[in-house]
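Every number in this text was worked out from the coordinates using simple rules, so none of it is lab data. Being a predicted model, the structure only gives us computed values, none of them experimental. Cβ atoms are built from the backbone, for glycine too; each structure is taken alone.
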Structure I
């Protein structure tokens, strides 16, 4: 059976409906757009995540379907270039929306949380040289912010 395992980083995009403990970037930008307070759980907000746009996820699946490599496992994420910490995300969200980021710090990390995670994309790029991340981090922020504004106009 031509299947593979995709281990996802932070898969996101303008239609993503993140919540407090899942969907970091979508939820963070949504808090900023809506003027809500974002809770930072531990690590002083320095925990790092990579972010990959849903378009790039779909593009990889399309590449796999066109040339399956059965039984492979791929780290599907934005990689180091699309990684940011919560604190860095606060700055980018604020720059894009023009609104300050409201947040509070909870002095305990989430159970099972990673301090730093970004996907190693070398295997994906080697097996599927026509595929790569095409939507950069700032564009992801901009698309999410615009979608959030459209869903919840002020």
Structure II
């Protein structure tokens, strides 16, 4: 056996740790990109506020979320995930006041079944326009692109 790893379990443990650190860095990098885009679009937001779980991003922020007079339709929760898999369900238990949630991902395609499941749970998927061709082409499947989401939020906040 290789001296570096006494057994296969030790090798797997080290490999898993390395992969998890890489995934964490990729996720944080994506969050930084989304924060930059929101800042450039002049959309107010707060990152990881302490409200009902730990949502990635709340628009316009925690104070508006807790203000009972602030209109619900002007509050947005944005989950940021490099891949969705079943992890998209995590956002359902975050920012409970916000019924319609948004999730931005760079995953290169999701099944129609999963997309419809997300829509049924009131989760709108945001995917860069260049990746839309990798998603099912079906009128029942609704995808947003990043620019469309930004325009939608700005319009809602201004009304």
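Quick check for you: by relative contact order in percent (Cα under 8 Å, 6 or more apart), which of I, II is greatest? Each step should come with its number before you reach the end.
On the way: I: 37; II: 16.
With respect to relative contact order in percent (Cα under 8 Å, 6 or more apart), the highest-scoring structure among I, II is I.
With distance in nm of label points 7 Å out along Cα→Cβ at positions 39 and 119 as the yardstick, tell me which of I, II scores highest.
Sorting by distance in nm of label points 7 Å out along Cα→Cβ at positions 39 and 119 in descending order puts II first.
Identify which of structures I, II gives the largest calculated value of distance in nm of label points 7 Å out along Cα→Cβ at positions 47 and 95.
On the way: I: 2.4; II: 1.5.
Greatest value across I, II: structure I.
A value of 10, 36, 31, 14, 7, 3, 0 was derived for P(r) over Cα pairs in 10 Å bins from 0, in percent; which structure in I, II was it taken from?
II
Consider the structures I, II: one of them gives 3.4 for distance in nm of label points 7 Å out along Cα→Cβ at positions 111 and 143 as calculated from the coordinates. Say which.
I
Compute FRET efficiency 1/(1 + (r/R0)^6) of positions 7 and 79 (r between Cβ atoms, R0 = 30 Å, to 0.05) for each of I, II and report the one that scores greatest.
I
To test your reading of the models, identify which of I, II gives 4.4 for distance in nm of label points 7 Å out along Cα→Cβ at positions 31 and 71 when calculated. Mind dumping the intermediate values first?
Values: I: 4.4; II: 3.1.
Only structure I yields this read-out.
Suppose mean count of other Cβ atoms within 10 Å over residues 55-62 works out to 21.1; of I, II, which structure was it derived from?
II
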